[in-house]
Structure P
Amino acid sequence: MSAENGKKLIDVTHVSAKGTSSRITLPKKVSSMLNVKDGSIIAFYKTEGGILIELLK
């Protein structure tokens with residue numbers, strides 16, 4: 001699915017509450033694209049267009 005602004009939807013997920021935090025589960029497609037494994041460290045960056053997710057380790 002493509003949007004007019006050039007973004008491409010990969011997948012969607014739900015948010016759940018965990019104490020005072022929010023928790024998301026990365027969809028399999030996304031975790032595979034990022035090569036996320038158990039114990040991986042993921043960074044979230046605020047950009048002009050939204051949020052950038054990057055695998056650090």
Structure Q
Amino acid sequence: MENGIYTITRIEGEYAYITPQDSPADELFIAMALLPPDVDVGDKLKLENFEFTVI
């Protein structure tokens with residue numbers, strides 16, 4: 001994954017599906033354990049240096 005802004009589009013169990021801001025057609029999934037606590041659908045995340053933060 002590249003540094004950038006992502007939006008959480010859905011959450012299924014232990015995985016969140018995210019889409020990059022610059023390419024919304026691409027959907028990726030990532031383990032919830034790698035995301036900040038209490039994230040929800042619609043939240044925007046910034047990935048920088050392999051760490052997600054809510055923006």
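Only the coordinates and a few stated rules stand behind these numbers; no lab work does. This structure is a prediction, so every number in the text was calculated from the model and none was measured.
Which one of P, Q has helix-only ellipticity at 222 nm (-39500 (n - 2.57) for each DSSP H run of 4 or more, over all residues; to 500), as calculated from the coordinates, equal to -3000? Among P, Q, the structure yielding -3000 for helix-only ellipticity at 222 nm (-39500 (n - 2.57) for each DSSP H run of 4 or more, over all residues; to 500) is P. Tell me which structure, out of P, Q, gives 118 once volume of the Cα convex hull per residue in Å³ is calculated. Source structure for this number: P. Quick one: relative contact order in percent (Cα under 8 Å, 6 or more apart) came out at 21 when computed from one of P, Q, so which one is it? The correct label is P.
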